[in-house]
Structure P
Amino acid sequence: MYSMAVMEPFEGLERDFVSLLQELYTLLERKGYCQDILLCNGLEPPNYFNIRRWTSPEARQQAQEDPEVQRCWARLGHLCHMRRVHETLMEVDWKNPEPCRKRKTQPEE
């Protein structure tokens, strides 16, 4: 299970923004919740793209309830515009793709 976010740091706060992401990613990885990849488009103003691979649906739930993680996420809101968030993305087997359909319910875990 993956999540993706598109973020734009507030003007003058990009260094603080990246520093907080480093703190957050270190915390999430140390607790075994997920692994993160951070990408940037290099434009002005820059957009950062976070791709997060959750270790399990349970790990995602635990992270969402973790007070340390919640504090980091709250601080992040003071450093950037959250342009877009996709909470639940599923990997597609591109060698044998199936059409991606809207689900009425969460996938069974």
Structure Q
Amino acid sequence: MKKKELKKLIKELTKKETATNCSGDLYSLGSKCMIRTVTMIYIGEIVHVTSGEIVLVKASWVASTGEWSDFIAEGEIRTSSVYPVMASVIVNRGAITDSCAISWELPKTDIDK
């Protein structure tokens, strides 16, 4: 491979991707979301965001979801534990593997199906 071709390939491989179809902040205050970390799944309402953390209220730890697409689309949960009403759950952003907005109601009680 020639030096010029190699430079072009390196430039292409290291260019930063930018989202063009997103509007607003990724983590909007007041929105409901699912956050999957390396070991846990959380759902809740976002009340604070920093460069290192996301703070949730009305939060639950989800132990078992069943079919993933049903969980994301409809909130189908097999097992979850609701945090106490006044609790704030702080999620380290470095531990997040993926997340998405959810439109369904957050559970108010523990679920064990």
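Each value in this text was obtained by applying a stated rule to the coordinates, not by laboratory testing. From a predicted model like this one, the values you see are computed outputs, not experimental measurements. Cβ atoms are built from the backbone, for glycine too; each structure is taken alone.
Data for the structure
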read-out	value
If distance in nm of label points 7 Å out along Cα→Cβ at positions 34 and 50 is computed and equals 2.8, the structure in P, Q	Q
Per relative contact order in percent (Cα under 8 Å, 6 or more apart), the highest-valued of structures P, Q	P
Origin of the derived value 1.16 (Cα Rg over 2.2 N^0.38 Å; candidates P, Q)	P
Distance in nm of label points 7 Å out along Cα→Cβ at positions 10 and 58 - structure with the largest value, from P, Q	Q
Which entry (P, Q) yields the derived value -5000 for helix-only ellipticity at 222 nm (-39500 (n - 2.57) for each DSSP H run of 4 or more, over all residues; to 500)	Q
